[in-house]
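Since every read-out is calculated from the coordinates, none of them should be taken as a lab result. Only a predicted model underlies this, so the values are computations on that prediction, with no experimental measurement involved. Cβ atoms are built from the backbone, for glycine too; each structure is taken alone.
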Structure I
Amino acid sequence: MPSVAYAQNSTTTILSSNFNAHGSPDGATSFSGISWATNGVYIPVTTITLSPDAVVQQNGSAQNSDRLAVQHNIDTEGSWTIGIPFVSVVDGVVIQDLTFDYQFINSGGVNQRNPHPDSGLVDVAILDTSFAVLAEVQLGPLGTNDRDSNQGTGIVADLDDVELKNGAMYLLGFSVASDSTVGNNMSIDNLVLHGSIGN
């Protein structure tokens, strides 16, 4: 079997998905049919389970088929959470940051038009199998008084260079909440975990 060389300390994509055509049914408690691109890690599942009371939002916009649109009012019903397990399969994987896109949507799944200040608090964490937090960052609120803040691309969560152990399993935790009480839902897209792979 030929050996594979990895560039030392060069930034690369460790895992990513654009969630296109995931095909999850409206009202389901998990997103199914997720395709992942991976490098140095393995993702053992093709589904992403939502926290209790949150469900898949497919109706309202054709874009919902190509993003993780969640039917759950983060302003009035509390947070929603997803967890993505992954296993390191090579030595020297170091997690650096996570980037993602987001879009505020209404309860019918349509993109929001009016601004939603104080909505969209995001928590990103890397945990080990005992659920010990190895890195965590809180972002937001993403929503401001500017309607342009209803969406964003390439939002960065810096994860402080977490070094993974070959063969160990980890969990990428992603949760969304709000400081507002007006009413708002949120979708995410283009999730990319960046890092480096040493020799």
Structure II
Amino acid sequence: MGFTGGGATLYASGHPGAGSNLPDPLGLIGSTDGGRTWVELSRQGESDFHALTVTRGGLVGFDGTLVTTRDLKTWTRTTNQIQPYALAGRPDTTVVLATTENGLRRSTDAGRTWTTVPNAPVVQFAALSGPSTAVGVAPDGTVHTSADAGQTWKQTGTVPDPVQAMTATKSGKGTQVWAVTASGVQLSTDGGNTFNPYTGKAGQ
């Protein structure tokens, strides 16, 4: 399933739980109350978006085909068809990063066209903590960061356990990297250099 957020709206896709009256697959659904209630937006019974992200130019999704939408209703195939494992965008930029087994791909037009990022590390997960700041995690847990929206990268630290999901956020002290592992949540407060188990306080 895919999950992303933009402003006050959450977007999700996948399959409904047992006993649900929702269509299967869900298509794109949205929530404006923190996930308490959801409304059907488009492609109900048609798409399970495995990867999903929001951009300043709309949404980008992958359900076996990489597609974009501006109005949350009509979806358009992208010019370059790639097979992303994860997508990373933000509502304040049209830059999108896509992780693939063949290397990192980058879009500057909200996912409509894509280019290969030369000399980029192969990362499984990626996130934009700001319009220019990106974080990627390789399959072995190695963390890489970028200060130019994914064009160039440098290696920082390592997540101590296999990563299942990750995100990155900005704080007053810099970039925080959150990594979900089988043993719990690992948090870095120094841009991915060091990680510690999350204890419930983001400023730990």
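Observations
- Computed over structures I, II, FRET efficiency 1/(1 + (r/R0)^6) of positions 22 and 102 (r between Cβ atoms, R0 = 41 Å, to 0.05) reaches its largest value in I.
- Structure (I, II) behind the derived value 1.1 of distance in nm of label points 7 Å out along Cα→Cβ at positions 78 and 134: II
- Mean count of other Cβ atoms within 10 Å over residues 14-21 from the coordinates reads 9.2; which among I, II: II
- Among I, II, structure where volume of the Cα convex hull per residue in Å³ as derived comes to 124: II
- Source structure (of I, II) for distance in nm of label points 7 Å out along Cα→Cβ at positions 86 and 166, computed value 0.6: II
- Parent structure of the calculated result 10, given that relative contact order in percent (Cα under 8 Å, 6 or more apart) is the read-out and I, II the choices: II
- FRET efficiency 1/(1 + (r/R0)^6) of positions 110 and 142 (r between Cβ atoms, R0 = 30 Å, to 0.05) - highest-scoring structure of I, II: I
- Structure from which 22, 58, 19, 1 was derived, P(r) over Cα pairs in 10 Å bins from 0, in percent, for residues 54-125 alone, options I, II: II
- Ranking I, II by mean count of other Cβ atoms within 10 Å over residues 118-125, the structure that comes out highest: I
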